[in-house]
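**Student:** Structures given as structure tokens follow.
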Structure 1
Amino acid sequence: MARFRFRLQRVLEFRATCEEAAKREFQQAQAAVLATERERDAWHDKKRRLLGSETRDIAERQTLEAAVLNLDDRVRHLQIAIEQLRQEAERAMERWRAAKIELEVMEKLRDKAFEAHRLEESRREQAEMDEFAVLRRMAA
């Protein structure tokens, strides 16, 4: 049986590499979203702790309120960053899906080509066996 050789093997390998890169890009985008969410939650917890603390005088209360406002700004900025990172993660996921589809198309082409190769080999073997049987009958 002749060895199967897929003519588009390099294209298949390139698409597999692209799919893997797109997958890594999506995973990194997701990790950035999660890390920023954790940071936002940490600042939010710090704000809650500050709001729960006791103050002795007006100056201390004003300092506390200024710190809370500062934390509110940080949380707000992080929330905006999270939304942007989520959008980027969504775009990365779409690129990954597209790359995955392109890879699957190439894999299906390879599978079909392999089946065609197997069928051709099977026909060739059958033709050889038929020829052998004819020659054997003629010799007998």
Structure 2
Amino acid sequence: MKRKQVTFEDYEQLMNQRYYALLFAKEPEIVEQFYCDLMIAEIVEESDSPTNLVKMNSHLVVKDKKSGKLAGLKLVFPREVKDHSSISVFSPIGSALFGKTVGDQVSIDFNGETKAFEILKVFPDTKSKVKIMFPRITVFGN
């Protein structure tokens, strides 16, 4: 299994959130596994990171492998989830997507069923709103 890549800035922000994340987690086991993965991730400088890397505040398009449906998402901290297109980095799908790149596939268990997704496109955080015109897939609970 290839290691996730994480920018130094994301690593620092996420490590500063560790105790808060665990204290308020809806699914603490997901958060704990996220931090275990983060501890062995390859840390890269922002300038050296792939342009298609899923980072904090990235906008991305994923495809449900079974249904073929597309979803546009933005990966954020839990306190920044504002609408149906924002997904917490500490949710099962958010933690699976973080640190992955275009073409990678992730799987999550959802209500006893395994859901598989492929990352089709990543738009880096441009500090401006990027509107992705796809409906959200309903399995992305926060």
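**Student:** Starting from the value 17.1: which structure in 1, 2 was mean count of other Cβ atoms within 10 Å over residues 6-13 calculated from?
**Tutor:** Matching structure: 2.
**Student:** Let me ask another. Using the calculated result 0.25 for FRET efficiency 1/(1 + (r/R0)^6) of positions 22 and 102 (r between Cβ atoms, R0 = 25 Å, to 0.05), pick out the matching structure from 1, 2.
**Tutor:** The value was obtained from structure 2.
**Student:** Matching task: 15.2 is the computed value of Kirkwood radius over Cα pairs in Å, for residues 62-117 alone. Pick the structure from 1, 2.
**Tutor:** It traces back to 1.
**Student:** Computing relative contact order in percent (Cα under 8 Å, 6 or more apart) for each of 1, 2, which one ends up highest?
**Tutor:** 1
**Student:** Assuming 36, 33, 32 is Cα extents along the principal axes in Å as calculated from a single structure, say which of 1, 2 it is.
**Tutor:** Here the read-out was taken from 2.
**Student:** State the single structure among 1, 2 that was used to calculate helix-only ellipticity at 222 nm (-39500 (n - 2.57) for each DSSP H run of 4 or more, over all residues; to 500), giving -34000.
**Tutor:** Structure of origin is 1.
Read-outs throughout are calculated quantities, based only on the coordinates presented, and are distinct from any laboratory measurement. Owing to the predicted nature of the structure, the values given are computational and were not obtained by experimental measurement. Cβ atoms are built from the backbone, for glycine too; each structure is taken alone.
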